[in-house]
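Dropping the structures in below, format is structure tokens.
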Structure P
Amino acid sequence: MGIGLGLSSLPVRADTLADALAGAYSNSQLLEQNRALLRAADERVAQAVASLRPVLRYVASAKTQFPKTSSKTIVLTQGLTAQWLVYDFGATAYRTEALKETVLGTREALRDIEQNVLLNAVSAYMNLRRAIETASLSSNNVTLITRELRAANDRFEVGEITRTDVALAQSRLATARSALVEAQGQVADAREFYRFAVGRLPGSLAAPPRAPKTAGSLDAAVAVGLRRHPSILQAQHQVSAAELSVAEAEANRKPKVNLSGTVSRNNVTGGLSKSAGVEMSATLYQGGAQSSLYRAAFANAEAARAELRQATRTVRQGVAEAWTAVQVARASIEASDQRIRAAQVAYRGIREEAALGARTTLDVLDAEQELLDARTSRVTAESQEYVAVYELLSAMGLLTVEHLRLGVKTYDPAAYYNAVKTAPLQTGRGDRLDKVLRAIGQK
């Protein structure tokens, strides 16, 4: 019994913003989905590497000959065929390099998704804190107006005020209670969004730490964004992949050289049939298909370069908007602080004047509402400022687990690629791939 009481008296640790960010990173199914897509891109590199190796096939057939030439009506043939592409003017090599660039671009896309996941977690955390604080202010307001209504009734009983003043207090109390119910509903909505963004329902929330540093100036922030943002880096890799695809399309218009060999046996002759040779093939006419493929590859390269230019503009605009949002939020906090101080002075003065009969109940209620609005604006501005800082980090390409130093186990996008890039056979190397998948948390 004593042990149970001792444990129950221990304080419950509040969830921190770092807890929310770590939970979002660890529980995100969107990240899981795109990690799997990245591994699929890794395998396409392995497939391109494998196409430069010999292809060995087993062939078995059963045939009936007409007219019959022997007592054996069924001719069974078994054989092995081998084919090896030895030269294609670099087409396969170009395709392999293009796929490697695609892998690098997919890694950047995964990093961009990581930023969005973490930004959602910050928004969920701060929105929930704002909703809770707003509900608390609304609850306090209900308590305060309830006291004002009680005081109004007492003053009405002694004839100091009229029934109109009492009705005004009753109306404001009903409004305050309605606002409290709405605020409580917003808390419930914010809790569900938190569960969606973080992967679990929250306990109590700790105050957020000091907002992380970003950049000393807008120009410095833009420079970092243009250098680090994953959408720009992804677009750069897409340009490289598209240009390599143009070279591949050009090489595919040229001949290919293959080595081939066959070994077969049938039940009629009983002997082995062997053959080996070198084959060069080239497409002389295909209805213009090859020329169309080349033009399409060239157009895709132009599109990729335009996408890179557009990504640069988008990042520049995003950094500027986030920078402005931070400055506006900080100015709003300062203005809200000044408004709160003035509203507190006004509220105290009006209450004293009302006690002396120089102010009406409506004046007191209006002063209370002004103070509540000022405090609510302060809570909203503080939340907006914090989210804006993280939006700026995201626009700069710095909103990652690594940069934030969250101390959680991170996914290594290169681990799986390094295990499959040489196109290993499953036999004899499957255990290694299983170990890689377990290391990155996929098995």
Structure Q
Amino acid sequence: MRSWLRAVVVAAAALGSAAGAGAETLTDALIAAYRNSNLLDQNRAVLRAADEDVAVAVSSLRPVIAYTATAGWRRADVSSPVPATVEGTSASLSLSADLLLLDFGRRHFGIELARESVLATRQALVQVEQEVLLAAVQAYVDVRLALDVVALRQSNLRLITQELRAAQDRFDVGEITRTDVAIAEARLAASRSALSAAEGDLMVARESYKAATGAYPGNLAAPPRAPALPKSLEEAQSVARKSHPLIRQAQHLVTIGGLQVDLARAGMKPTLGAQASLETDNDGLDSASVGLVWNQTLYAGGKLAALLRQAIAGNDRARAGLQQTTVNVLQSVGVAWAGLLVSNASIEASDRQIRAAQTAFDGVREEAQLGARTTLDVLDAEQELLDARNARLQAEAQRYVSVYRVLSTMGLLTVEHLQLGIPTYDPEAYYKSVERAPAHSAQGKALDRILEKIGN
């Protein structure tokens, strides 16, 4: 099992370090994540369900036509004028039509509520898209980082192996003690353990990549230049105020809250409807009726007033929610921006640390050859150099992901903004097909074509 794991990791490392025209790029990973995301498919279905709410609301503007057919058998005993038993069958067919003529805005507010809910759900879908793409960036960078760490650990293992051999040779000629050889052997065992851990991290990164994109990574190319960002935190926060999908969603929820208040007030007013019916029975008797119905609730035990107060409270909640969402988004921008600055500083510090550790290691190794330093001194210096290089790799990966995280907090981590060059899901296509509440087969076939086109 261990040899199989080692073979897989080594093959992955070879693919990751090789350069060629067939290398997978970050753009390829982002496109795969967008196309293969079950989470996006799930939320697109949620959006289509919200689109249907508009169709349901629009249908309230139209008459409701229904028919009723009845048939039965009846038997009865009668006592006058002569006792007898009467039995027979009966059947009737009735057709009715009801149309609401006046409701003081109930249906209008219902349609607007449904439309605003669609717009809010669209923004939720954009946020999911950002999360999917950010996960793909993180997975891509993690695989590249894991490959680099494996290569670094392999180099360290080779170096310590050489140090052990040198220590063994010096011990054989009596220059050092057995303790020095044992120290080198212990460090070699620790290096092998660290390499195994790095190989395990690579396997974990590969699984995360598959979960994010739908397939295991192949030959991953070096990440391209990171996207441009605003020059200051204030500019980034200003963009987030205007474009972040969570803020836009909260704005639509505020509009919904206001419409719910209007709908609750309209619910206290009367309605005017028209009714028409036709009926015939098995005796050939026909009847028809046409009329108007004026209806208003005079007393409902306080229910209508409670619904109005509830709607007002909901509107207040939505407004407070918008303010808090804005605070949270701006905070996220600040945190992501700070993370980017920390990463940049870490890279600069790591570069200085690497230069100093390399100089120290070279000096200690030369002094050890002259007998002025011990094997432990050499191994300690080599470990400090390894730690510095590893820190540099970590900081560089963190800095790259931080750029995309800042974009996400600004609301710009989308296929459109990144210009990935692929067709994107069009939420308007399905909405336009159902907004007028189609009921005919021709329109149903059009909906089927749209669903097939978007892959659902």
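Here, each number is a calculation from the coordinates, and none is a lab measurement. None of these values were measured; they are calculated from a predicted model. Cβ atoms are built from the backbone, for glycine too; each structure is taken alone.
Comparing P, Q, where is distance in nm of label points 7 Å out along Cα→Cβ at positions 201 and 249 highest? Provide the component values of the computation, followed by the final result.
Working: P: 5.6; Q: 3.3.
Comparing P, Q, the top value of distance in nm of label points 7 Å out along Cα→Cβ at positions 201 and 249 belongs to P.
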Query raised in the report: Among the shown structures P, Q, from which was the value 1.8 of distance in nm of label points 7 Å out along Cα→Cβ at positions 265 and 297 calculated?
Result: Q
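Using Kirkwood radius over Cα pairs in Å, for residues 185-400 alone for the comparison, can you identify which of P, Q gives the largest number? Walk me through the numbers before you get to the answer.
Numbers: P: 24.7; Q: 25.7.
Between P, Q, the highest calculated value is found for Q.
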Query raised in the report: When distance in nm of label points 7 Å out along Cα→Cβ at positions 105 and 281 is calculated, the result is 3.0; to which of the structures P, Q does this value belong?
Result: P
